[in-house]
Structure 1
Amino acid sequence: MSLGGALNKPSQSITIMIALTLLAVAPSLLILLTSFTRIIIVLSLTRQALGLSNVPPNQLLAGLALFLSLFIMSPVISQVNKDAVQPYMAGKITAQQAYTDAQAPIKDWMLRQTKADDLALFETGPKPKSPAQLPMAAVVPAFALSEMRTAFIIGFVVFIPFLVIDLVVSSTLMSLGMMMLPPTLVSLPFKLLLFVLVDGWALVVQSLLASFH
């Protein structure tokens, strides 16, 4: 603490150590604290609904999910940078205060996406006056459960039109006596044609963006 009452700026070694720590846990933070989980599940289910196993490749889906997550989380990231990172780097707040200030906007965003039933699963002790008083140890798993539930609901809606195509093709082949011909081989071109005509990827991405309120 300096004579003027201001905090000293963190040293370069401490800054590097914090950066390396964040890089080490970055994958876990990306999956558990952002919209990445919902997006990658829906994109993977969409690919499966089309009957494709490796197209688009996993790297492309993960990259698209990453940049969509950055787009969705950009207001939260900007708020964390403004309230916690920059004041800490300038020596205006302590590391503990920076952690508290960084946690607030992230928790607020997560709680807006989390179902009350999922939060209730992880409530221990007296019920808090508001969900914001719950610790991150309770909010994070509740948020992950809600994200998976929402992703599967969206995936179910995506599956329906392709299931109808599979049923129609299977019934047609059965009525023609062509039981030796795999229905998926015939239905795949029709599913691809439908997906292209309705601009399917854009619709899926638009639905994902709209699902985050």
Structure 2
Amino acid sequence: MSGAAFDMRESALLLLDLQNDFIHPDGAYGRGGQKSDDIAALPARLAPLAHAIRAGGGMIVATLFTLPPGRGGEPIISPHLKQLRPFLRKGDFAPGAWGQALVDELAPADACVEKIAYSAFYMSRLEYVLRKSGVTRLICAGIVTNGGVASTVRDAHVREFDITVLEDGCATFSRRVHEVSIEALRPVARIAAVAEILAEIPPR
């Protein structure tokens, strides 16, 4: 995406995994002691941009990491994630639950897409929703920079979407990991600040 004003009708703010169970103090990660000031600051920083994009006719799409229920209602958790986050339990990131939902500061989204892996395109309806909505440009924000953000951005690149990654609209648990991950995405996406994109939204 160039620095010129863009067609809002073809643009979507893609909010990656900004959910209660990740961010809210009462969510699963808060209960498990997995907290980050950088991550906690994202909703307030992104809210003015989400409002401007809605007002300008753009689309808000939220990806929602989900632990679908399996046998006996127990969540299906990959061995890798179970080892990494042993505090996850039944009810966390459950479909339709409070914890799975987009945080209030950024709601509502025009479309919410459940995801089960790092990339929001993997075994999901994200591409279908974007194509059917006429979206060609993605403005990506969310968590974590080196996981869901990086994987989704690279998958969007091979699908030939025009991509901007918000450097101050993404975060992870390590500032250094965030910085390295952003640098690694420069070959496949424009890197911009929230304020830059706000300035490019055509006035109504």
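Read-outs: derived from the displayed coordinates by stated rules, not from any lab. From a predicted model like this one, the values you see are computed outputs, not experimental measurements. Cβ atoms are built from the backbone, for glycine too; each structure is taken alone.
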Exercise for review: Of the structures 1, 2, report the one carrying the highest value of distance in nm of label points 7 Å out along Cα→Cβ at positions 127 and 175.
Suggested key: 1
Exercise for review: Assign the value -24500, calculated as helix-only ellipticity at 222 nm (-39500 (n - 2.57) for each DSSP H run of 4 or more, over all residues; to 500), to the correct structure from 1, 2.
Suggested key: 1
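Which one of 1, 2 has FRET efficiency 1/(1 + (r/R0)^6) of positions 151 and 167 (r between Cβ atoms, R0 = 25 Å, to 0.05), as calculated from the coordinates, equal to 0.90?
On the way: 1: 0.55; 2: 0.90.
Of the structures listed, the value fits 2.
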Exercise for review: Using the calculated result 1.7 for distance in nm of label points 7 Å out along Cα→Cβ at positions 111 and 135, pick out the matching structure from 1, 2.
Suggested key: 1
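Upon calculation of mean count of other Cβ atoms within 10 Å over residues 31-38 from the atomic coordinates, which of the structures 1, 2 produces 13.6? Write out the running numbers ahead of the final one.
Working: 1: 21.4; 2: 13.6.
For mean count of other Cβ atoms within 10 Å over residues 31-38, the value 13.6 is produced by structure 2.
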Practice item. Could you tell me which structure in 1, 2 was used to calculate mean projected area of the Cα convex hull in nm² as 16.2? Key: 1
Review point. Where is distance in nm of label points 7 Å out along Cα→Cβ at positions 15 and 143 largest, in which of 1, 2?
Key: 1
